[in-house]
Structure I
Amino acid sequence: MANRPIYVAIAVTADGYREILGLWAGDGGEGAKYWQQVLTDLRNRGVKGVLMLVCDGLSALPDAVGNVWPQTVVQRCVVHLIRQSLRYCSRRDWPEVAADLKPVYTAVNEAQAKERLAEFDAKWGHKYGSVAAVWERAWSEFVPFLAFPDVIREVVYTTNSIESLNARYRRAALEFQ
């Protein structure tokens, strides 16, 4: 039995409904060519445009979406940024580090987010210098959602709805083994 990833595309419509656009069985490759095929398939099945694509940091996905829908804004999943940040920290510091990152992603705008990240780095940089660097490397894909009101931010800051769906699939698959 082979372990194969299943990729899920979920849309949030202008009316606020979530819709599963498709499922793809992957072969483990997450390169630009693969994502280009997936996104082209979606376009060919009727997806006319994508306002914002929220992803977990896959490097090839932003380029592929730019080829299919050039106006799409790519948003990095904030929850994944937090998890990535915590990998550089001692487990005992996780609660405090996570709490100190919250002002960065809840800032009212990009300028305030930069200030909050500098404050975070002033407090933690001597111990966990890599954490601020994680956010700085992802900055252009982190900040787009800051331009939206809180009600929109709540929908687009994370890919957790996909992860929740994946967890349900895993539970179902275990029942059939």
Structure II
Amino acid sequence: MIKGQAERLFPMCEEVLENASIKWPNLDALAVCVGPGNFTGVRVAVSAARGLALSLKKPAIGISKLEAMGLGSQGKSTVVMDARRNRVYMQNFQDGKATDTPVLVELENVKKSITAIMTADDINWELFLNSYTPKITLPSAIATLAINKMGKHNPRPAPLYLQEPNADLPKEQPVVIL
């Protein structure tokens, strides 16, 4: 969604729980994608998960989108995700496990010969000699990774920011209050 994430999030969660015949208190934990991604969407999701976890007294577990996209991959591969402005987010994997931390890279500096895991609609799809889509859907991968982290020490979810926000500042100067 480009806009309206906050307004749609809780009604959507209610629908999912209702369809599964589950009530909020019956959840064991909350999993949330911490990005990278849409700045506002990530902040809304992480804030909602942390607030729900606090109110329900349940753990909240943050999962990176890159980690979720790499789950189930075979051999050596690199998750590549468009970051706009001729840049991509990248993280290397070996048999579905991350081998390094995510980075933001200028597209011109990326080796096109890598085995790239990307969404089919990524604008950079055609640039790589060897591309395929994630083996597991994003929601299932996030849930699987969160289940694997349950019962372990997990820091509170926080947005994964690999670049500065690109919002424009207001052109009008604020009123000075004396």
Kindly point out which one of I, II the value 15.5, 44 was derived from, the read-out being Rg and Dmax of the Cα atoms in Å, for residues 13-92 alone. II
With helix-only ellipticity at 222 nm (-39500 (n - 2.57) for each DSSP H run of 4 or more, over all residues; to 500) computed for every candidate in I, II, -9000 is reproduced by structure II
Check the numbers for distance in nm of label points 7 Å out along Cα→Cβ at positions 5 and 125 across I, II and tell me which is largest. I
Out of I, II, choose the structure whose coordinates give distance in nm of label points 7 Å out along Cα→Cβ at positions 21 and 109 equal to 5.4 when calculated. II
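Every number here is computed from the coordinates shown, using simple stated rules; none is lab data. This one's a predicted model, so the numbers in the text were calculated from it and none came from an experiment. Cβ atoms are built from the backbone, for glycine too; each structure is taken alone.
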